[in-house]
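For reference, the structures are reproduced in the following blocks.
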Structure I
């Protein structure tokens with residue numbers, strides 16, 4: 001399968017799905033994949049379909065009806081139950097239900113539900129600064145050396161971008177591999193000296209694109225522009 005799964009609601013673009021799948025295909029036997037923020041299964045299906053057959057794929061989402069998308073922060077239990085039902089149905093439809101272990105809990109409460117190091121971490125949870133930073137720091141610490149970190153809404157969401165700048169971009173342990181739209185990819189690799197400076201600089205170079213996204217979102221929110229929310 002290339003691109004995002006047809007008919008599954010979500011914000012992952014085809015190019016982002018292909019990048020996510022490529023990262024999962026690079027994993028070795030027995031790998032552990034953790035997804036934070038599953039919604040209705042769009043990215044879950046991509047990860048489960050591309051990871052090795054014996055990989056452990058863990059999807060973490062409380063399905064509370066909160067943090068579902070742009071400007072949807074408050075919990076709405078009815079929507080959460082509808083999302084969960086759609087998530088399960090979509091996994092069944094694409095033959096991935098047996099491949100995925102769902103943890104219905106907030107990401108920080110789910111830390112104990114996954115044992116051992118993580119080979120691929122995909123973060124698409126709550127986009128506010130505090131939760132995003134906690135996911136990057138606490139779950140990021142679980143990623144093994146050489147493992148992959150992929151973050152959705154990077155250089156697009158204010159909270160996610162600030163969390164990346166604070167905890168990832170200027171640090172010495174995550175090498176930036178590029179992005180597909182707002183899907184940024186990193187590998188856990190020690191960096192120091194000029195390599196660390198170059199790594200930070202290439203991420204800072206994404207900030208004009210970030211500023212453009214903020215303008216577009218502002219215009220859409222003010223109903224001065226139509227079109228999709230930038231991802």
Structure II
């Protein structure tokens with residue numbers, strides 16, 4: 001990744017894109033590399049610019065943000081997607097996370113939170129708060145399988161790594177996980193990295209989805 005975080009804006013509303021561009025252009029260390037008004041254009045621009053972070057609207061005509069996210073991740077695995085939604089964790093946002101997005105934001109998020117989220121996912125340190133994980137269970141728990149699928153990859157985890165995975169799914173930060181298990185934050189980071197590597201997951205958000213779908217969190 002270059003010194004500047006390269007950001008692609010995807011939203012069918014010109015004024016929304018304009019607002020995001022004005023904010024990002026004024027921020028040191030961030031560069032807007034393109035704007036797209038629909039999913040097809042987003043994929044073309046992503047191929048051409050290879051952005052570090054994509055701010056992705058979900059409700060667009062034609063190819064929606066969920067399918068665009070899925071295709072973009074397949075074509076450009078190094079890019080990270082942040083889902084933009086009008087409503088706090090609606091069905092579209094959840095679908096985007098399952099498609100491979102590294103986080104989500106409501107469109108009226110405060111500028112400081114947006115900038116922090118972009119930096120977080122660009123650094124591969126995306127996280128999901130405990131409030132969000134609880135909403136995921138409340139809103140979508142009935143869609144999870146009654147008999148969670150068996151995943152052979154779980155057998156590769158040590159007992160402590162399984163505990164760390166469950167803690168991630170609860171929305172705990174590295175410092176909170178360290179306090180729970182009385183280990184240093186650097187040790188937690190090592191465990192988290194091994195969990196993601198063994199399970200072939202992109203980031204903590206995908207670890208949350210993985211844990212839910214396999215019945216590790218209830």
Among I, II, structure where mean count of other Cβ atoms within 10 Å over residues 17-24 as derived comes to 21.9: I
At a computed 30, 19, 16 (semi-axes √(5λ) of the Cα gyration tensor in Å), which of I, II: II
Parent structure of the calculated result -15000, given that helix-only ellipticity at 222 nm (-39500 (n - 2.57) for each DSSP H run of 4 or more, over all residues; to 500) is the read-out and I, II the choices: II
Origin of the derived value 6.5 (mean projected area of the Cα convex hull in nm², for residues 65-152 alone; candidates I, II): I
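Rule-based calculations on the coordinates, nothing more; no lab input. Note that this is a predicted model, so its numbers are computed, not measured. Cβ atoms are built from the backbone, for glycine too; each structure is taken alone.
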